[in-house]
Structure 1
Amino acid sequence: MHWYLDVLKKYAVFSGRARRKEYWMYLLFNFIALIVAVVLDVVIGTLPIITAIYALAVVLPGLGVVIRRLHDTGRSGWWVLFGAIPLVGPITLLVFMCLEGNQGDNSYGPDPKYAPAH
């Protein structure tokens with residue numbers, strides 16, 4: 001859970017690096033929270049409202065963690081725009097998100113894998 005909260009604390013931080021674990025755990029908890037928002041919307045009867053508010057609230061943290069993840073693999077954050085190309089773009093970004101980050105420091109900062117633990 002702290003991976004999700006750490007990403008939210010870095011609300012609009014696009015610099016630095018993010019480990020694979022940080023990205024995938026954020027994605028998992030974000031998916032769970034989205035399901036809870038949809039169920040809550042259905043139960044209350046306000047279907048698009050709570051879900052839309054939640055989705056808007058996590059756009060910047062989500063974009064930030066994707067860019068930091070790209071930085072960890074030594075790529076510019078501008079690669080996120082490549083995802084707009086149908087079929088090829090999302091698959092390429094998925095591969096980048098699955099790749100191990102550069103060992104040691106790179107031009108985007110120190111290796112997050114060896115940063116002090118919480």
Structure 2
Amino acid sequence: MVEINLAQEIARHLKQYSSDVERNLQAAKKEVGQKAVKQLRNAGNFNDRTGRYRKGWALKKVGNNYVIWNSTDYQLTHLLEFGHALRNGGRSKGFTHIKPVEQMVINEFEAVVRKELS
């Protein structure tokens with residue numbers, strides 16, 4: 001007669017399920033990150049004379065996470081997003097281009113997590 005240890009079988013299946021979910025979530029992180037980088041390269045209605053700021057958006061893996069950053073002109077992200085004081089007085093107009101992409105990333109990744117766990 002074959003003896004099956006129910007606790008070991010449940011633990012084995014749960015471990016397999018968690019590794020599958022983790023692998024799929026890693027793929028989803030990368031996919032959503034790449035989509036965000038593509039949107040950031042096309043976002044904003046400001047005049048990017050050289051195109052260097054737009055081309056600088058990149059996705060970088062740090063540990064198990066992905067970071068979206070501007071590798072060329074990271075100093076400009078805050079200035080363009082919120083505006084800044086001008087040399088001769090007054091303020092420049094802010095071009096909100098990061099916040100909408102951030103909301104898209106949050107919504108899409110949350111949808112992927114919900115789909116994956118159901």
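One of 1, 2 was used to compute percent of Cα pairs over 21 Å apart, and the result was 54. Which label is that?
The read-out comes from structure 2.
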**Item:** Origin of the value 17.9, 62, where Rg and Dmax of the Cα atoms in Å, for residues 8-47 alone was derived from one of 1, 2
**Value:** 2
**Prompt:** Of the structures labelled 1, 2, which one yields 3.4 when distance in nm of label points 7 Å out along Cα→Cβ at positions 64 and 96 is computed from its coordinates?
**Reply:** 2
**Fill in**
relative contact order in percent (Cα under 8 Å, 6 or more apart), calculated, reads 25; among 1, 2 the input was structure 2
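Where a number appears in this text, it was derived from the coordinates with a stated rule and is not lab data. Please read these numbers as outputs of a predicted model, since none were measured by experiment. Cβ atoms are built from the backbone, for glycine too; each structure is taken alone.
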